[in-house]
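A.B. asks: Presented below are the structures under discussion, each in the form of structure tokens.
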Structure P
């Protein structure tokens with residue numbers, strides 16, 4: 001007995017792994033060889049290509065295609081109609097299936113609606129990518145990136161709030177009260 005929910009219009013190929021409590025909504029296609037963790041939510045009109053790996057509690061909003069080469073760790077949020085690529089120089093007449101580039105979206109990261117992630121660029125843990133942004137380079141953990149091309153515009157907490165820093169380089173999340181330290185242009189959560 002399957003331990004996940006799939007709407008009757010969803011297509012799920014054989015040889016997929018889908019975790020307990022995951023929900024797959026209208027007109028989505030989960031392709032052979034993909035792995036989806038527990039408690040994920042796969043919105044409407046989503047394609048999960050072969051060999052894609054989604055961790056636990058990944059939220060994929062409507063109209064997202066996750067192509068071969070993409071790995072999303074636990075607690076990742078993919079906003080509506082955001083775009084991944086997997087070949088740096090695609091051509092219709094040239095087969096480049098052996099040229100797929102890997103993209104890793106690390107734990108807790110958010111990619112906003114209509115953003116584009118150019119393949120081969122990784123998103124650090126708890127990073128926040130603004131809506132409509134185009135990612136053309138790696139994004140550090142906890143970084144706030146937006147624009148086209150996207151640039152770093154600050155730092156965010158694990159709760160997704162932009163951090164302001166005092167003279168000692170300490171930022172406090174207004175929601176959780178957690179503290180973060182900025183040292184040598186890297187953000188660390190203070191334990």
Structure Q
């Protein structure tokens with residue numbers, strides 16, 4: 001999962017949100033340097049990623065993208081899943097997207113000083129650009145895909161990935177909407193078992 005889903009799966013808890021947001025940049029055992037409530041968020045991020053990568057419905061989505069993204073298919077699917085969450089938002093929560101996004105921006109802004117330098121540098125631009133909103137339309141999704149391809153070694157055609165995705169968006173949506181409630185339940189169980 002990418003930014004939107006990790007923020008969503010913090011369930012409005014600011015400490016969990018901070019940890020979940022840090023998840024990709026805090027490596028190895030460095031999570032132990034943070035206060036316990038933030039540690040839970042970092043470990044939640046890791047369990048979300050592991051569960052997603054090992055779900056059979058995710059495997060089907062990865063297989064559809066593999067001709068275009070090869071070994072990087074799983075992280076590309078993570079990005080595509082954020083778009084699917086955004087467009088199917090009402091299926092998974094009663095909270096209005098706008099309310100969720102504004103609250104998330106506020107909470108992240110509140111905790112910027114606790115983030116590693118790389119995120120402190122990126123966050124103001126992300127907040128100014130309303131980064132969660134970008135997942136709601138194809139233009140925003142294509143921008144994220146393009147940025148991601150530039151970070152990778154090898155040649156990837158982000159437009160071809162986007163085209164393939166939108167040509168089969170109904171199949172991707174069906175798999176995502178089957179998978180995501182399982183992920184929500186798994187995240188809640190993890191938090192209940194790791195108080």
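Read-outs: derived from the displayed coordinates by stated rules, not from any lab. Owing to the predicted nature of the structure, the values given are computational and were not obtained by experimental measurement. Cβ atoms are built from the backbone, for glycine too; each structure is taken alone.
A.B. asks: Work out which structure the value 30 belongs to, where percent of Cα pairs over 26 Å apart was derived from one of P, Q.
C.D. replies: So the calculation was done on Q.
A.B. asks: If helix-only ellipticity at 222 nm (-39500 (n - 2.57) for each DSSP H run of 4 or more, over all residues; to 500) comes out at -23000 when worked out from the coordinates, which of P, Q was used?
C.D. replies: Answer by label: Q.
A.B. asks: Can you say which of P, Q returns 24.8 when mean count of other Cβ atoms within 10 Å over residues 78-85 is computed?
C.D. replies: Q
A.B. asks: Figure out for me which of the structures P, Q the number 28 belongs to, where relative contact order in percent (Cα under 8 Å, 6 or more apart) was derived from the coordinates.
C.D. replies: Of the structures listed, the value fits Q.
A.B. asks: Check the numbers for distance in nm of label points 7 Å out along Cα→Cβ at positions 62 and 150 across P, Q and tell me which is largest.
C.D. replies: Structure Q comes out on top.
A.B. asks: So, one more: Distance in nm of label points 7 Å out along Cα→Cβ at positions 6 and 118 was computed and gave 1.1; which structure, P, Q, did it come from?
C.D. replies: Among P, Q, the structure yielding 1.1 for distance in nm of label points 7 Å out along Cα→Cβ at positions 6 and 118 is Q.
A.B. asks: Also, quick follow-up: If percent of Cα pairs over 15 Å apart, for residues 86-157 alone is computed to be 51, which of P, Q is the source?
C.D. replies: Matching structure: P.
A.B. asks: For the read-out mean count of other Cβ atoms within 10 Å over residues 38-45, a value of 19.5 was computed from one structure; give its label from P, Q.
C.D. replies: This figure was derived from P.
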